[in-house]
Structure I
Amino acid sequence: MGLLDGRVAIVTGAGHGIGRGHALELAKEGATVLVNDLGTSLKGEGQGRDADLTVNLIRERGGTAEANYEDVADFEGAGRMVAQAVDSFGRLDILVNNAGIARDATIWGMGESDWDSVIRVHLKGTFAPTHHAVSHWRALSKAGQDVSTGRIVNTTSGAGLVGNFGQANYTAAKAGIAAFTMTVSLEVFSMGVTCNAIGPAGATRMAASIPGAGIEAREPDEFEEWDPMDPSLSSPVVAWLASDKAAHVTGQVIRAVKDEIVLMQPWSNGPTIRKAGRRWEAKELTALMNADVFGSRAPGLRY
């Protein structure tokens, strides 16, 4: 008996890599999966039927799945995706927002289209499906139905949490997703719906595109033994977050990389200086900020 028997899930960007790993894991735990993928290149170009690859794997393993080829950042398309899950399988319980692209460049070399495309797919591509899924659950809840099986799992990254050279667009989007997750968790709490974020890693097309990384992209189903670069290593955490066992967990960001699971801490107050209700003067801040605020905590900063 699986953790997700009888549940219906959507996984976006599930034709390859981490998304494929999530879809396979959810299916293994008993969920019926709508596999979404627009079938683009890593840069978001073109279109294809990559979702079929994952659907076929799920069916070969005895699971139930259907493909969806919508652009998740198209608002109406995201609505059609949610409607397909409900129409095809009778319900929707789980939304895993995973779709993303990469157009890396330093800030001086990054064009407007590079910024807009990455922000659109990652950030709007998380907002639009979430909007339609939550609207569906809210309508059911207002009609008196229990929607406490509702689960949203978004995708952030270590780069979005600490920054990464040459990825201002990607890191801004991923940091935004973390903040989006915390806010949505507050808004859906009264319905019993949870909203969390996962920060995964692995030998994906995106990781392989990083200059000097020395990574070759591989699919989750290509690993026969445990490997620290397997893109599916975070997928059991996603399945757990999607289950009844994690009904008490919401608004959290969890990093799952290699053999580690780490609960990330949000922005919190650090070293503080006060001036007893009086206004600070800029000229007096240098000594105090260097000694009492930054101290030895930020060796990379130049004063």
Structure II
Amino acid sequence: MTHVTPARKQSGTSLYGGTSSRRITVRDIAAAKERGEKWPMLTAYDAMTASVFDQAGIPVLLVGDSMGNCHLGYESTVPVTMDEIALLSAAVVRGTRRSLVVGDLPFGSYQEGPVQALRNATRLVKEAGVGAVKLEGGERSADQIELLVRSGVPVMAHIGLTPQSVNAYGGYPVQGRGEEAAQQLLRDAKAVQDAGAFAVVLELVPAELAAEVTRSLHIPTVGIGAGPDCDGQVLVWTDMAGMTDGRVPRFVKQYAQLRQGLGDAARAFAEDVVGGAYPAEEHSFH
């Protein structure tokens, strides 16, 4: 069988900052792994923010169930529903032109088995227009991944810390520490690759172990709290941009302080209204 070379031939650009107007696809992601190219991924939950990231050249946007914590006011990702994911995924797709949009399958939407997973993944592809879905779990989710991929739905896997299992973990501990846990993580990584996943998120995993997983797989790894050697890196955008109130995880680097800036703007508006400075003549109609 003839080997197809990368998507560079199709787009003429790298994943990050490319100028092609077509959507990034899973073939582009695979090609980046072959080239040794690192790439960024951010979460997005609405059309306006997604359009900013799309225009900034971010190649992959995840409509994560992290929306539960940072947008919907839940204490964890567990309460997020398919209706909520579908609604926000559709908004992100409408706000983008180039980014590959990946929709999360929330807790309870795939654990029953492959048929349930296919039903809900199909909904995200058909109703929301996502280009791929993400689900948590390694060996335990391999059957779901295999059926989705065979049915034409690209799957990004997620191993290490899986936040939907917060009640089982009793918190958010680092995963893969110790020989037995490290071997299980390696088995999980191989299982999702063998099942057909096009990429795998490694969350809260020791950097050395994440590097070993990345070397051992032919599919890209995407790190979040997993050190510098993963093929891609993802952050929740509200953490990255300084919108999160209070402490952020150790692995987060804040590239702006939007919460403070937005608060300053709101206070300035309020003071203008109270003091009679807004609206002024130039803001009025006659």
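Throughout, read-outs are computed from the coordinates displayed, never taken from laboratory work. Bear in mind that the values here come from a model prediction, so they are computed numbers and not experimental data. Cβ atoms are built from the backbone, for glycine too; each structure is taken alone.
Among the shown structures I, II, from which was the value 3.2 of distance in nm of label points 7 Å out along Cα→Cβ at positions 93 and 221 calculated?
Source structure for this number: II.
Quick check for you: by mean count of other Cβ atoms within 10 Å over residues 29-36, which of I, II is greatest?
Across I, II, mean count of other Cβ atoms within 10 Å over residues 29-36 peaks for I.
With FRET efficiency 1/(1 + (r/R0)^6) of positions 21 and 245 (r between Cβ atoms, R0 = 30 Å, to 0.05) derived from the coordinates and found to be 0.95, which of I, II does the value describe?
Answer by label: I.
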